[in-house]
Structure 1
Amino acid sequence: MFKYANYIIHPENKLYEPVHFHKSVKLKGKIKKATLNVTSLGCYYAEIDGVRVGDFILAPGFTSRKRVQYQSYDVTKMLKEESSLDVIVSDGWYKGKINFNVDKGKEELKKALIAKLVIEYKGGERETFVTDESWLVKKDKLRMAELYDGEIYDSLFEDEYVNAKTIDYDKKKIEKQEGVFVKEQEILEPVSIFKAPNGDTLIDFGQNLTGYFEFCVSAEKGDRVAFTVCEELDKYGNFYNDNYRDAKARFEYICHQGENRYKPILAFWGFRYMRVDSFPCEIKKENIKAIVLHSDIKRTGYLESSNKELNKLFSNIIWGQKGNFLDVPTDCPQRDERQGWTGDATVFCKTACYNYDVNRFFEKWLHDMRLDQGKTGYIPNIIPQTVCWDWSTAETSGAVWGDSATIIPYQLYLSYGNVSVLKKHYACMKRYIKYIGSVTKEKYLWCGCDQFGDWLGLDAPEGSYRGSSSEDFIASVFYRHSVGIVIKVGKILGRSVEKYERLHEKITKKIKETFKEYKTQTECVLALYFDIAQDKKAVAKQLNDMIIANGTRLKTGFVGTPYLLHALSQNGYSETAYSLLLQDKFPSWLYSVKQGATTIWEHWDGKNEKGEFWSRNMNSFNHYAYGSVADWVYEVACGIKPCEDKPAFEKIVIEPTPTDKLDHLSATLCTKFGKISSKWYHENGKIRYEITVPKSATVIINGIEHKVKKGTHIF
């Protein structure tokens with residue numbers, strides 16, 4: 001694709017300073033078609049004659065360093081007889097603070113552009129312009145662009161063009177675009193502009209979002225526009241973004257004379273509020289708007305109930321997914337992190353697949369996982385592997401985090417019937433299983449290794465984030481679970497799985513022999529959900545009693561929470577599950593809703609009832625993991641059950657679980673076979689069910705099976 005093109009750079013190539021490449025194009029005649037193929041080491045923004053090329057924000061996306069995606073754009077209608085092709089390149093995800101220690105000692109990492117413009121004339125002639133030293137480059141008016149810190153734009157700045165320099169960078173890493181484009185999705189107007197108690201002017205968009213903003217103002221030459229963003233206000237109603245840690249999360253713009261209109265091009269923020277640090281006049285609502293960004297995924301699932309707070313939770317789950325599905329599944333979009341943490345994606349992937357069509361989104365991310373998998377088979381805890389904190393140099397996987405290698409591709413199979421991803425990923429799965437066997441200190445268990453445990457479990461000892469559940473038990477349970485998935489996938493692909501079946505039997509036996517008592521909510525949940533408890537009835541009662549004794553409240557963290565309501569409802573305690581779902585006292589899903597949350601919080605107590613914050617260090621207010629509860633609402637409460645023998649809802653089974661705690665509840669799911677809808681509500685002392693299916697299905701009401709055909713059915 002780029003055989004005759006070269007990567008080109010600015011001779012100085014300073015960190016955080018975007019550069020502007022330019023090529024003049026003069027046509028020889030009338031064109032039939034023109035295609036621009038382009039990518040960069042960093043993020044790029046391309047224009048032809050001042051008009052943006054394409055709508056991919058922060059192209060070429062976030063990938064493993066072992067590959068670079070390129071994009072192709074049809075620019076036939078954009079070219080004139082004489083045109084200017086301009087491309088601005090920033091450090092983006094490739095180099096900078098987001099890479100932590102990876103860049104240390106690697107000065108050869110330079111932001112660079114490679115491009116090819118192919119013009120086909122109507123007479124049959126073909127002309128190609130490629131990046132080389134004939135291209136010009138200068139420092140851009142965009143003086144600084146850094147994903148954590150923001151942008152600084154000086155409309156008065158001017159620089160002289162110089163000839164670009166070529167660098168030798170492996171072009172074999174360049175691949176065709178695989179992921180879903182990140183695009184502008186919606187616009188939010190300010191809800192209010194007000195003075196905080198300390199005198200700051202604040203803008204409230206009413207929603208914690210991921211994206212940027214656009215402003216317009218009539219200004220004098222040299223006037224300054226500056227904003228800083230945050231998610232929450234402190235207990236006094238003042239601006240607060242200490243939880244962003246070292247991310248400056250700022251924007252600055254130097255105005256020219258007259259009307260100034262601008263929106264950032266190579267940065268994004270996670271925010272609800274903006275502090276107006278400087279503006280040429282009194283800012284009004286018409287001066288600014290927020291623009292929501294996320295990967296261009298299609299909404300497929302909808303939940304609605306008679307409870308307004310529960311509906312707000314459903315909305316918060318959607319916004320949490322949108323805000324963190326920005327080319328990779330990030331942990332959070334605001335602070336100095338924004339990384340593809342595998343554990344967060346693992347626990348949320350089922351809910352993600354109900355809410356949106358994320359098949360292609362996850363396929364691209366799993367490709368990066370295969371590229372970044374270690375030689376020993378370990379899965380980095382962050383994908384793409386851009387982070388090199390001290391603990392990560394040990395080349396280890398944490399249970400649940402590493403199990404993303406098995407759980408997520410298998411979920412794509414269940415949700416979309418995607419056999420292709422299983423074929424591509426099966427070797428990765430097996431290598432991961434082999435890795436666990438090579439590092440454990442106890443054969444047929446996963447013991448003696450550093451783990452995340454039940455991350456952020458509320459029963460954690462003082463000073464710990466890891467909960468009180470046995471880390472060896474958690475790791476061994478997921479070791480067994482991943483081996484079980486390898487067996488299932490092997491059978492789907494027609495592979496021999498006898499050795500994994502033997503391994504699974506031995507792991508099961510060893511777990512039951514070793515872990516006979518369960519001391520925490522999460523340990524009970526995992527023993528029940530993963531069918532390890534020898535006396536399920538007794539363990540289910542123990543779990544239920546623990547919850548009731550705690551005021552009908554949970555204590556689970558990242559690991560126990562996704563399976564908690566499932567473990568209860570599968571063992572006769574659906575009403576307790578509903579009580580947890582609808583609990584609004586801390587800790588609970590609706591507690592944050594009552595505190596004004598518009599997304600899912602990282603901590604159950606990110607902000608307490610006094611308005612005090614849990615911590616500065618690790619306290620995101622847009623962290624989707626606990627939104628995993630939505631899959632229970634789809635599957636159990638509304639009863640839209642997936643079937644492993646006929647994935648992607650080729651086989652439809654609907655078995656709702658109603659409650660007196662809600663007047664009505666409904667779920668709608670768009671599948672490749674059509675729309676499935678399950679609704680129940682109370683009417684005249686009875687429960688009325690309205691079930692819509694796109695093909696023949698089984699509906700189970702009060703344990704009685706009903707075979708139904710395509711259409712809407714009332715029970």
Structure 2
Amino acid sequence: MDLNKDVKYIKGVGPNRVLLLNKLGIHTLKDLITYYPRKYQDRSKPQDLIDCENGEEALIEVVPVSRMAEIRLRGKTMYKLQVRDETASASAIWFNQSYLKTQFKVGEKYKLYGKIKNVGGKITITSPVFDSSEKQNNTGRIIPIYPLTYKLSQNTIRRIVENALKEVKNNLPETLPDYLIEEYKLQDINEATAKIHMPTDFIDIEEARRRLVFEELLSVQLALLELKNNYMNELKGIQFDKKAHMSDIINLLPFKLTKAQLRVLEEIDNNMESDKPMNRLLQGDVGSGKTVVAMCAAYKAVKSGYQAAIMAPTAILATQHLENFKKYFGELGIRCELLISGIPKWQKDSILQDLERGDIDIIIGTHALIEDNVQFQKLGLVVTDEQHRFGVRQRAKIVEKGENPDVLIMTATPIPRTLGLILYGDMDISIIDELPPNRKEIDTFAVTKSKTERINNFVKEQLKEGRQAYIVCPLVEESEESDLKSVEELYKKYKKETFKEYTVEYLHGKMKTKDKDEIMQRFKEGKIDVLLSTTVIEVGVDVPNANIMVIEDAQRFGLAQLHQLRGRVGRGEYKSYCILRYEGNGKEIRERMKVMCDTNDGFAISEKDLELRGTGDFFGTMQHGLPEFKIANLFQDITILKSVQSVAIKIISEDPKLEKEENIKLKYLIKDKFKNVFSI
């Protein structure tokens with residue numbers, strides 16, 4: 001059995017379906033059997049019609065009492081079947097499915113599963129799936145529901161997964177050692193894999209999930225601990241000069257640092273003066289002053305005779321950092337330069353020469369810094385800004401340009417503590433948990449689409465006063481999967497109608513970097529009044545004059561991302577506003593909008609995000625370079641996470657390289673899971 005067998009050879013997968021499966025990240029037999037259901041529907045026990053509640057999904061066992069009626073409506077055809085059981089009557093309704101006319105016989109029994117509408121005793125079941133009494137394709141059991149692409153039906157993916165399980169035939173090699181399976185009473189890999197896809201009851205699902213979550217979390221924890229061990233024990237770091245005092249630069253600043261900034265600087269100072277390489281994550285909300293902390297660390301490195309590299313995700317952010325650094329370092333005789341792909345060749349060549357000679361103390365740049373021709377004379381400190389934009393490999397590439405330089409990674413994505421332990425288990429974590437006193441609170445309002453005109457008028461009032469506005473949309477262009485207006489569509493409307501007396505521009509991820517930077521620069525200089533954008537502005541440049549942000553279809557974003565976007569305003573002296581325009585009236589949508597309106601605390605927001613959406617979506621926005629979790633949900637699985645963390649620490653302390661016979665399976669598990677991330 002070859003788990004790496006191409007998915008196109010699995011029964012039921014044709015040339016069209018293979019492309020759809022690839023879109024879902026399913027390329028091999030292994031990908032298919034580890035493509036876990038996101039939820040389950042209990043279609044095993046029929047309910048009496050009389051007991052069905054309005055809005056619930058239910059299985060009913062009924063008899064048609066009339067022939068199928070075909071009713072033509074505007075643009076579609078409705079098919080209506082009158083059915084009944086021993087307790088009540090109901091109407092079953094489908095749309096545009098003419099084949100159904102021949103599927104039902106009066107007087108025979110059928111099982112129907114769908115959403116019930118029960119208003120004043122009148123019962124309707126809309127678009128139900130069904131089986132005749134002798135079949136059990138769609139009913140009669142617990143049915144797995146998979147995350148899907150729009151052209152792949154649940155029935156299709158279920159059949160393909162079932163075919164894959166038949167191919168595996170209980171022959172999956174065990175990935176966990178016997179002692180862990182026994183101690184934690186875990187199912188073996190074959191039983192767990194079969195039952196997660198084809199459970200007979202909900203206890204099956206619970207037990208299978210527990211086994212698979214345990215394995216997934218354990219492999220990540222072990223990999224990160226092993227990485228940290230290698231880093232801490234085998235590498236000798238730079239011991240920076242104790243006489244290079246960060247206070248020299250702190251005293252030059254025209255503002256006071258917060259207690260949180262000073263606490264973090266003390267942690268970094270201790271790291272830099274030890275002979276172990278620093279590997280530290282600095283978390284701080286948007287505007288909490290992480291750049292100043294990086295500046296102080298860079299000062300210590302330079303005063304100790306080393307060079308520092310600051311890597312930012314965009315050219316415009318790198319340019320902004322350079323302006324800040326030059327403002328304070330210029331008078332200290334410390335040379336800072338910029339290295340981005342857009343600079344002329346002669347200038348780039350000159351910078352590269354000076355950097356290699358050691359004439360440049362601090363180099364600030366984008367991905368251009370990791371190119372092979374960038375050489376340092378004595379690299380001592382690497383700072384990467386907005387780490388989740390850089391994969392683990394890219395980060396490692398710049399670190400390799402020095403001899404075990406200290407590494408400081410900064411992120412404005414507030415990561416809950418539990419998530420931080422998993423994502424950054426190989427790092428020490430510092431948190432700036434207070435904002436500078438001059439930082440403006442942002443007033444946030446959540447409104448439905450019906451308030452569009454009022455919101456537009458409010459934006460115009462701000463523009464009349466000389467302010468600027470961001471309008472953020474979730475999509476770049478019309479998609480078959482969605483009816484959202486694209487940036488281009490909205491742009492035309494805003495430019496020609498809504499804000500026709502103002503300068504309107506748009507920005508999205510598919511544009512060239514040079515064009516994006518140019519538009520952002522013009523916005524910063526006040527030459528654009530309204531900037532329509534996708535989330536590319538999430539990691540952005542300071543525009544103190546922009547004091548209002550409208551986020552279209554806010555229900556489509558995660559809370560952590562909404563918070564990141566909101567942080568683009570409130571960076572100047574003006575009262576700032578964030579307006580969340582949303583659709584839908586579900587409980588979760590309302591709850592999420594309320595969280596955004598009630599708090600500006602990024603950590604509280606990210607905890608709630610994790611609770612409401614789970615880690616799949618949360619990770620989706622982060623591009624952190626680790627393999628995606630396929631089944632674990634860190635909020636839901638916190639109990640398993642805690643036991644896994646203690647297990648991982650115990651295993652690594654007793655067998656740091658996983659060389660003992662009983663741990664060989666774990667070594668293979670990690671190698672397999674992390675083969676595309678880093679070599680262990």
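Computing Kirkwood radius over Cα pairs in Å across structures 1, 2 gives 28.6 for structure 2.
When P(r) over Cα pairs in 10 Å bins from 0, in percent, for residues 291-594 alone is computed for each of 1, 2, the one that comes out at 6, 25, 31, 23, 12, 3, 0 is 2. To which of 1, 2 does the computed value 15.5 (mean count of other Cβ atoms within 10 Å over residues 43-50) belong? Label of the originating structure: 2. Taking distance in nm of label points 7 Å out along Cα→Cβ at positions 251 and 499 as the criterion, the highest value among 1, 2 goes to 1.
Looking across 1, 2, the calculation of helix-only ellipticity at 222 nm (-39500 (n - 2.57) for each DSSP H run of 4 or more, over all residues; to 500) that yields -7500 traces back to 1.
Only the coordinates and a few stated rules stand behind these numbers; no lab work does. None of these values were measured; they are calculated from a predicted model. Cβ atoms are built from the backbone, for glycine too; each structure is taken alone.
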